[in-house]
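What follows is a group of structures, each given as structure tokens.
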Structure I
Amino acid sequence: MADSADVLIVGAGPTGLTLAADLARRGVRAHVVEAAERQFTGSRGKSLQPRTQEVLDDIGVMDALRDAGSPFPPMQTWRNGLRDGEWRLVERDPRAPVSRYPVPWLVPQWRTQEILQDRLLASGGTVEYGTRLTSLSQSDRQVRAELTRPDGSGRTLSVPYLVGADGGHSTVRETLGIRMKDEGGALHAAVVADIRIDGLDRDHWHIWPDGPGGELLLCPLPGTDMFQLNARADDEDAELTPQRIGDLIATRTHLPATAVTDVQWTSYYRPRTALAERFRDGRVFIAGDAAHVHPPGGGQGLNIGVHDAYNLGWKLGQVLRHHAPDSLLDSYEAERRPAAQDVLDLSSRLYRLGRNPAGSRERARHRARLTLLPAHYRNSPLSTEARDQPPATVCQAGDRAPDLTCTPADASAHDTGRPLLELLNGPHFTLLAVDTAPPPVPPAVRTLAISGGAPAQALGTGLFLIRPDGHIGLATQNPAHLDHYYAKVGLSG
């Protein structure tokens, strides 16, 4: 499989595994290499936002993730050894677009990666651990990647495309000479760890906001007996030994150091906010933390990488399997770089704010944005709004299709309808005809006709070509516009 791969993905984190799983279901041969000897074992990126859950549902892993996770528990503030108020850091926002997944879902990152990898392997993809990219070069037709194992043995793979999903210290990005532009000012360093601890209930996310050295939080991790510790670092040079973790607990909470019975994973990080100057170099792309790094404020990091992968996957599939022009791949940067910029700004603001009751009002202002449901690509070269002055209240080209209950025009009388995005799921385009007759479509396009109802009110009358990622590519009332769009995305001929 590796020797005949269409796409080589460097990095087996959530971004790389999502991309590989998405490519595999499109019949694209994807091979993932990871420098680490085994899967990541920490809980780091534990929040799956509503739009991310929709994406992962389309890829086919959301049922397993629902079983593996839980909603975020309420926050429990502690002061002077006493409970001092219960409140919610994560709440549903009535202003956010409707979704089957209205609230973030709590899953340890290691479990999310396990589930994605299982999906990838079941779909015929491959993952190779203990394998490091040591150099790459490219021509007009292929990328040559030099891979090396810990014993010094190596080999060369030649592939049509390569994607660097290898984190904030990306070898792929550095090899290409792509600079990271720092955004904003310095942010305080933090410690995160997965621990077992006695003396706390598992029904709350516990916070000590006023401890010496800064706030400390302990979040119960579903499916385990562990808590994730997150604390402001007060000594950046201290080694993160179990004793050091115990000292943090004893200093900032009412619990003794001996309450910590096990430390499974630790990480020290100094948050940085930076954006790559470009996301593409010829036949090589970067995604996730390789393309943008930012603090964990608002729980966005893992999510944005998944969305990068979801955006790039269908485009690579169209080019490799349906002969779409290579220029289609330029839209990846055009769409994802502005989206990353928006998240960088928001994450930095929320990280400085902290996770305590005092910041509740400010966080509430951004709650809908954090769901990622309002994110759109209206300014993309792939978004064609061809209707004559559609009302501002209806969805536009580039928007995510609304996930409202929909009853197809050919449904039986007993059909009560299904969410629109559920009907759109799959690695294909859909021509959605709203209160109008659908014209003939190419074999690779499905047709869905609806008449009236909430989706019709949200979209307006017309023809909507829905991309495989659920965004509206073309909105028109004239079928003649379809052929031109089909040619752009590899659907004609």
Structure II
Amino acid sequence: MPVFAQSIANVAPAGAMSVIPALIFPGLVVGSAGPNLVLTFSAAMAIIVLVTLCLRPMAKRMAAVSGLYSYTAKGLGQRTAITAGWSAIFGYGLVAMASLLAVGTYIVELFVNLGVPVADPKIFAVLVILAAAGAACFLMVRGIQISAWSTLLMEAISIGILTVLMVVYFAFNAPQVNLGCVFAWNGHFDSLSIGIVVAVSAFVGFESPTTLGGEAQRPFVSVPRAITWTPILAGVLYLLAVTAQDVALKEAPSDITGSSTPLSDLFSQSSPLFAAVLDLGIAASWFACAIASVNALARIFFCMGREGVAPRVVGRTHAAFRTPSMAILVVMPVVAIVPVAVIISGASPEQGLANLFTLGAYGYLGSYILASASLPFFLRRIGENTLPSWILGAVTSVVLGAVLWTAAMTSIGTGNPQTLIYGGVLLLSVIYAAFLHRRLPARLASVGIYDETRESDLFHSGPLP
């Protein structure tokens, strides 16, 4: 159950289906009218299912602490694994930052809807972010069991709250909109590609259980099951939510669709109390997402520390709880300072969320491309070479690459620096891998060694399919 909890919390269905559709709808990420929400999320779900089909065979055959990083090392080699690891860390980190920013934003909105005066909303949001970061750090250091159960409970309550409130809202405020317009497409491939990238960020993290292979019971069963069912269940919720929100937002005034908390503002028109409950549920969901994201990030960083390709200090575990505490303590201040900087700089929360989620999605997509391409090489290495694995790996990598490339070119064309930032991260990872290859070949050769299958991983796990 902790493995499934990690996957659900990292995806954060309640938070994602409340915030991300609203970022796409007004075109915050494309600078113009956003693409069709149903089509965008359907395409994103299809892409994630392809990635799942690539990761599942590897998860059934290798219990990893660092997930995609180790899969890539076994498939495409150590130098490529460095890039995959950096890309995954970048993705997890950016989504964790966006999650904390969402927590601060929605807690402030909670107080507004309750009519509680806040002297300085910015300072209050900063204090909320720092408190959330501290609480998340405490839960993660205590252990995956505690943090996983906490996040699963918060996510379950949040989904329940959101579902009930959406049903109540539409029961009393049914908008008179032709559903045909919900499924209409404006024909713009550029906006669709960037919309898909942002929609993918609603699914990313479903693969985070692959970082718990060293801590999970029966990892060859629990991890594949979690990464298979999480995107499917989340996708169904998203399609229902975006259909409802598309209808509601088309009827809403521009001051709501352009707000940092559009769904909350929509509810507050009917009942500020309902809106406050919604704010609490969304904030709890994003808090759970922050915990799950840093949990996954810290385990990749921890593995790199153990292998010597990151500072050795982050490869240490807590003396009592046996968690990657040093990696968590090193990462958490960086994750917290970025949303704080966004608030202090005066940037709008909605634009900050759009930028952070888009950048995070770039990181995830990059690691997905490399991990998916690793599948046939991974299987060939262990003597299970099959034609379907080559076709699946190639198709998934090409589809992911095409979406990422189109989105990147569109972003560059609009003058947005997101693609250049991610490109810089990739370039640095390649340079670092080349440095290790020339100067420290023994350390580079150690990549992937820490994640080796143990007899305890196989015990009572049943035969491999």
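Read-outs: derived from the displayed coordinates by stated rules, not from any lab. No experiment lies behind these values; they were computed from the predicted model shown. Cβ atoms are built from the backbone, for glycine too; each structure is taken alone.
If P(r) over Cα pairs in 5 Å bins from 0, in percent, for residues 262-381 alone comes out at 2, 9, 11, 15, 17, 15, 12, 8, 5, 3, 2, 0, 0 when worked out from the coordinates, which of I, II was used? Walk me through the numbers on the way to the answer.
Numbers: I: 2, 10, 19, 20, 17, 13, 9, 6, 3, 2, 0; II: 2, 9, 11, 15, 17, 15, 12, 8, 5, 3, 2, 0, 0.
Matching structure: II.
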- Task: Taking volume of the Cα convex hull per residue in Å³ as the quantity of interest, name the structure among I, II where it is greatest.
- Result: I
- Note on the structure: relative contact order in percent (Cα under 8 Å, 6 or more apart) gets 16 when computed on, of labels I, II, structure I
- Query: Upon calculation of Cα Rg over 2.2 N^0.38 Å, for residues 86-285 alone from the atomic coordinates, which of the structures I, II produces 1.30?
  - Reply: I
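Upon calculation of helix-only ellipticity at 222 nm (-39500 (n - 2.57) for each DSSP H run of 4 or more, over all residues; to 500) from the atomic coordinates, which of the structures I, II produces -8000?
Working: I: -8000; II: -25500.
Going label by label, the one that fits is I.
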- Query: Comparing mean count of other Cβ atoms within 10 Å over residues 70-77 across I, II, which is largest?
  - Reply: II
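Using FRET efficiency 1/(1 + (r/R0)^6) of positions 6 and 118 (r between Cβ atoms, R0 = 35 Å, to 0.05) as the calculated read-out, with 0.55 as its value, let me know the right label among I, II.
Derived from the structure labelled II.
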